[in-house]
1. If relative contact order in percent (Cα under 8 Å, 6 or more apart) is calculated from each of I, II, which structure is the one that comes out at 19?
2. Assign the value 16.0, 47, calculated as Rg and Dmax of the Cα atoms in Å, to the correct structure from I, II.
3. For which of the structures I, II does the calculation of Kirkwood radius over Cα pairs in Å, for residues 47-94 alone return 13.0?
4. With helix-only ellipticity at 222 nm (-39500 (n - 2.57) for each DSSP H run of 4 or more, over all residues; to 500) coming out at -10500, pick the structure among I, II it was computed from.
Structure I
Amino acid sequence: MTNYCAFLRGVNVKGTNMKMADVCKVFSDAGMENVTSVLASGNILFQSDKTASDLKKILEKALSDHFSYDAFLFIKTENEINQIVKRNPFSAKENFHNYVFLGNGKVEQTLVQEFEQSKKEEGEQGKMVNEIFYWQVAKGQTLESAFGKILGRKSLKDKMTSRNINTFEKIIKKI
């Protein structure tokens, strides 16, 4: 059995509200084992013998059917999550957030290009490490920065999701 975390996109924002207990039940009903959630933002820990690509198809369909919405999720193994935290290029900095972007279809390259072309806020940084894009931005500027505004584009909706690095650390403690 492999330990996984599924990161759901767009949960409990903009009208897509769901209780994590209900989400966990959908995962269990779809055959996942030892299902639990971390925070209310759509981080679901579980175990399975299936591959991440098979799980993505199974779980997106199960969530879409149950909640009547277009589900998008990104699945990482316990080892991948540990590596994401270990490779974070930014130290914790007072009054700053550190974000990690998970995506598919090489969206990370798009994020790097968009970040490089956008006007930066004071202290704002972005960096790609092993196909993962990391972003450090001042608290209060996440949605106000030029790059932050790009992240809401519909063209990126099904291609990526982000989490604060603190969320990854909580996932590691619980996994």
Structure II
Amino acid sequence: MRTWLPVLRDRRRYFAIEVEAEDRVRRTDLASEIRASQTSLFGDLGAARNRLRIISFDGRFGILRHSHERTEECRALLATVHSVGGVRAAIRVRGISGTIKAATEKYIPQSTLQPDENVRRVDSGLVSGSVVRVHGREIDLCPDDQKMTEGSGTRYVGLTSFDLCGEDTDADGTSDGL
């Protein structure tokens, strides 16, 4: 399927949300409750115009995508949700962003970005922390020392696999350690 040119695509915004509930909330229950509230508040046509979708949800924090023209309507819709899956709950909008990355970094607490078990760790002489993302030779690291990222506007430190191999590098920049 062919993608649209950027000027023809619909613009989107992303809500970073927090669900405050008496018990753990499942993603499917949240989606069905949002859909029911959306239809009852705006009807089928208004619900289609909102284009509200759940991008990610971990039981407490999540990212919702919506149309940039319908931000206030979507925010009002989330305020009407009072129970999810039979459990009393409230959805609080923590912030609005134009990208998923910015919404995640600015509004979702760091502790929810790291899984409790099976965390890949890096402990080198200069930096130590949990690996958040690996893309080829690039590594995004959530450092143990939060002072490393102060003033940078992000919670991550970007490394390459060459940074972790040690000082033994050839003249062309490749390392013998990999």
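1. The value was obtained from structure II.
2. I
3. I
4. The correct label is I.
Computed from the coordinates by the stated procedures, all read-outs in this text should not be read as laboratory data. Keep in mind that this is a model prediction, so the values were computed, not measured.
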